[in-house]
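Please go over the structures that come below.
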Structure P
Amino acid sequence: MELKSFGKRCGLEVAPVSIGAMRFPEDCTDAVSLIRHAIDAGMRYIDTSRGYGESEFKLGRALKDGYREKVILSSKCSPWCKKVRPDDDGSADSVRRRIEEQLLRLDVEYLDFYQVWSVHNREAWELATKKGGMVDGIQKAIDEGLVKHTGFTTHDTVENLLEYLDTADWAEVILCTYNFLNRTYEPVIEKAHAKGLGTIVMNPVGGGKLTGNSPVIMELASQLGVASVPDLAVRYVLSNPNVDTILCGMQKHTDIDATVAAATQPVLSTEQRETVNAFFEAHSRENVKFCTACKYCMPCPAGIDIPGILGALYEERFLGLTEDAKRTYKHATRDIGPAACTDCGACEEKCTQQLSVRAELKQAMKRLA
């Protein structure tokens, strides 16, 4: 894979596909083999975390024998995601302690990146960036040579993030979700790139949603001359000129090989991207006049998760994502299923789309249970 600039601030280069370290195999020997296969395939950047189980230990073993020198190693933590000790409070001292511990877990002398993990609201941002907070602690570790660069990962609102980027002179990279089913952070990625931050995308195949068979989306892929739905998903994200690299979640060698193969194909043209965008706009919940998850129907007197169940039915009926729809349905009905419906009709009186909610719940139970 050809390397490209990883933003202007850090001065590094990155491959279009990077290692997402959340879901390595349980077996350490298998994990080491997988990680080295990914590095041998050209992946350079590695995204791990104190909260990813034994991921750091497995990476520590995989990066022996000269592999450490081949990669850009990044880890992260935050007290709102993972408290290792009760006194982990987001202060400079507590993040310094966490960095030292993670260096031991990874068995390395330094980290190329240490990031603020999962800025999900303004409170988290302010805790991280206040005087004596996480960013100050990371900067001290940079001054001492324990860390070389920093940035943050996020699930915050677009409005907040666009504001944060105007003051985040300390950040060198940003990580957020982006795929053709979820383009929410497109303006954030554009602004971050313009400001010189390296841009990293997680969930380019929808957290695995787009790895299954979908006749609906496959018809679009065939129209564009693309071999598969995952191939289309990868090439779509990488065709955005503001995206530097995507994370490949990996559990087996074929995950790596398929993603690298897709990334080495030509990116989609502007016209092809517009075709994809128009397709999903036409298939949006609003345009197909289905449940928009507005939640006006809630709370259900019987305790049924109506938006969750209808969301699963939307995936199956309009996007052809049957496998993922069944998983979504199972999650939405883990406590109470549609069979608990008392036929009161309160949901239909409040539904903004005027759906026959009770009939749709029965359809979901029939098709997805």
Structure Q
Amino acid sequence: MILPVVIYLFAVFFVPIGGMLGLAVRDDELAEVMPLTVTEIAKWDGAGLPGPTAFEAVARDLTTAANARTAGTPARRLSYDDPALRGVISTTARGLKGEFAEGTDWTTRLPELDPAWGQPAVWTAIDRAAGPYSDFFVLAALDLRRDAAGSLHFAPDESRLYLDVLARTLKIAASVTAICLILALPAAYLLKSVSTGTQGLLMIVLLLPLWTSLLVRSAAWMVILQKNGIINNVLLKIGIIDAPLELVFNRTGVLIALSHILLPYAVLPVLGAMRNVSATQTLAASSLGAGPVRTFFSVYLPQIVPGISAAGLLVFILALGYYITPLLLGGPGDQLLPFYIAFNTTQTVNWGLAAALGSILLLATLLLYGVYVKLVGADRIGLG
């Protein structure tokens, strides 16, 4: 009975995830275009410059690549390590003019085409990109670099990006989760308390965001939150503010829009937990002398904690993956990690770094989930 579900999950979840994890550590672009160079560089001990055969291998490979119009591949891959190396590969490939001259002293000829071939830096970069597997993209996603000796160190301050973006992503997701939970408790209690007809109407209002395109919802919030939007106009007319508030293209707009979009995912689990609490228990607590506050914290709240925990986990995990909403409503400092994953996929075509960023986001989510389950307890979030 469960075999179709297992096959479906394997095909649409585990295989793509496995492919993403594989791309994060696979590094075979250079080897595909410059196989002779990769073979020769493997014999190099890393001291000084490699031997003449390595220079000849570079000349042969780049001649072949120039004729096949594939020299851009090694140029792009080496530019991930050092942007200047793109020009080194391109200049050398053009200088060879698609002809390999036998008997040439390539230890002299290559530095004539570009002086970088006379320096160890280009050769160590080739060595790091030789593949077929490496930790280069994973380290880049953690703002780490390897020097010529192979030692790890953080990238320069001006080049560090992704750890700050990861921290920002977790912070925004946690903020949205807190806002949704604060709003979900009274909303769920109201839904539980009203009549069936009113509850149905309120449920439609609650679920309406789920039936609307994400792009439409985000664009609607842009109109509502702008300086001459509905919110600012109302606040100005009733005299609460003297000048329009900056509610869009900043963190405020992102939090408002994401909280609106994800609120139903918080309300429904909390509502389900509240429906399981018998009214006789609160009445019994009141009859024994407990006030409303003590009744809530001692009797009611402990029984809805599983619903609150499930809602928090659901909202937090969903908030981590949003791309369109922060892009439209946030500023440059409000973009989440999915923005940079998409950027490296579509703009720089750096699939390895995009996969590494996605893998780190996945692992960070699983780690936080494991810590949360450990602290709260599996039975308290409906897993026990």
* Give the label, chosen from P, Q, of the structure having the highest value of FRET efficiency 1/(1 + (r/R0)^6) of positions 2 and 194 (r between Cβ atoms, R0 = 25 Å, to 0.05). => P
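Thinking only about distance in nm of label points 7 Å out along Cα→Cβ at positions 274 and 314, which of P, Q has the largest value?
For this comparison of distance in nm of label points 7 Å out along Cα→Cβ at positions 274 and 314, the top structure is P.
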* Comparing relative contact order in percent (Cα under 8 Å, 6 or more apart) across P, Q, which is largest? -> Q
* To do: Please state which of the structures P, Q yields -21000 when helix-only ellipticity at 222 nm (-39500 (n - 2.57) for each DSSP H run of 4 or more, over all residues; to 500) is computed from it.
  => Q
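Figure out for me which of the structures P, Q the number 65, 49, 42 belongs to, where Cα extents along the principal axes in Å was derived from the coordinates.
Clearly, the read-out refers to P.
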* Structure fact -> The value 13.9 for Kirkwood radius over Cα pairs in Å, for residues 154-201 alone, derived from one of P, Q, belongs to structure Q
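Each value in this text was obtained by applying a stated rule to the coordinates, not by laboratory testing. For clarity, every value in this text was computed on a predicted model and none was experimentally measured. Cβ atoms are built from the backbone, for glycine too; each structure is taken alone.
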